[in-house]
Structure P
Amino acid sequence: MAATRYLITAFAAASAMSASAGIVVVGSTDARMCYLAADATMTPTPRDLATCDSAIREPAISQHDLVASYVNRGIVKLRRGRVQESIADFDTALRLDPHQPEAYLNKGAALMREDNAREALPLFTVALENHTNRPAMAHFGRAIANEALGNVREAYADYRAASQLEPRWAEPRTELARFRVVPR
C-alpha cells in the first residue's frame, strides 16, 4: 500500500505540475477564461471557478464550449482539491460528449487521487483511443494504475511510451529507472 500511495502521489504531482489536458476555447468569452484558468500553472482561484460557472450558465454557449467548460471547470476543481466535484463535472462532459478524451483523462487522474486505480485504468485507455491531446500523460497515468494493480509489464510499457512521447518530461524517466528488465 505504501508503494501505491507513492505512485499516486507521483501522478498527482506530475499532473499538477504540467498543464492539464484542458479543451481549448477561442474568443474572449467566459468559456475561454475558464480554459485559461484550467491551463495555467498557478493554482486556480475562487474567481476562476466563478468564471467557469458563468460560462456553463451562458444561454448561447455552443455544445463544444459547454463540454469544454465542464472539463475545464473539472480541472480547476481538481487542482483546488475538490476531487468528487471534479469527477461530477467530467461525468457531465461525458454525458454531453461520450467521446471527449480529455474528460476521460482527467477523470482518470481524479480517480487516481482517490486511490482508485481499478476504475481509473480503463479511462486512460479510452482517452488514448479517442486521441487525447496529452497521450504522454495518459500513458503515465495508465502506468501508475497498472503498477498499483500489480501489472508490472504493462506499467513498464506505458512508462516507456510516456517517456518516448515527452522525452523532456522527467517523471516517466524517473519511474523507468526503478525497473530492471530481465530477459525470459
Structure Q
Amino acid sequence: MYLYFFPLVAALLGYLANLAFTGYLFGKIIPAKMPLLASAAGRYASDQLLNMDVIAAKLTDPKSVAEMRPFIEQHIDTFLKVKLKEKMPAIAMFVGEKTLDTMKASLMEEIDILLPNLLQRYAGNLSQNINIEQALATKMNNLPVAQLLSKHLKKEKLLFQLFGAAVGLVIGVVLGLLSLVA
C-alpha cells in the first residue's frame, strides 16, 4: 500500500532539493562570488572590448582620419569664406579667393599633422582617467544579483525544480518496482 507513495514522495523530495539548491545558488553562492565575477568581467572588458590602445589605434588610423577630413575641410571653408568676413571685415576686404584657398590648404596640412597626435593624446588621457576594469567591477558589485537572477531566470529556475521532481518521480517508481519484485 505504501509503495504507491514512493514516486510522489520522491518527486516532492526532488523538487524540494532543487528548490533549496537554486535558492542557495541564487541567494548565497553567486552573490558571494560576485566580486570575483565582476573583476573578471571588468578585466575582460578593458582588455578585449574597450582597450584604449586599440581604440586609439583605430582613431588615429589614416583611414579614420581621412574620413574626418571632408567635415573639417567644409568647416574651414565656411569659416574662411563666411565667418572671416563677419568677424574681421577689414582683413576680409584685402584677402582674395586665391589667398583663401592657400590659407585653406595650409590649414588642412597642419590639421593633417595635428589631428592624429591630438586623437592619440586624447585617447591616452582617457585611458589614464578612466579605469574601465574598476568602473565595471564597481557597478557589477552594486547590482542586486539575487533579485536580478530571480527575476530574469524565473523560468529556468522553475524548469530546474520540475526536473528535480521528474527525477525524483523516476527514482520513486524504480524503488517501488524494485520493492515489489523483492
When distance in nm of label points 7 Å out along Cα→Cβ at positions 89 and 137 is calculated for structures P, Q, the one with the largest value is Q
Assign the value -22500, calculated as helix-only ellipticity at 222 nm (-39500 (n - 2.57) for each DSSP H run of 4 or more, over all residues; to 500), to the correct structure from P, Q. P
Tell me which structure, out of P, Q, gives 16.4 once Kirkwood radius over Cα pairs in Å is calculated. P
Of the structures P, Q, the one that 11.9 was derived from, the read-out being mean count of other Cβ atoms within 10 Å over residues 81-88: Q
Given structures P, Q, which gives the highest value for relative contact order in percent (Cα under 8 Å, 6 or more apart)? Q
With Rg and Dmax of the Cα atoms in Å, for residues 73-112 alone computed for every candidate in P, Q, 9.9, 29 is reproduced by structure Q
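Read-outs: derived from the displayed coordinates by stated rules, not from any lab. In this text, all values refer to a predicted model and were calculated from it rather than measured experimentally. Cβ atoms are built from the backbone, for glycine too; each structure is taken alone.
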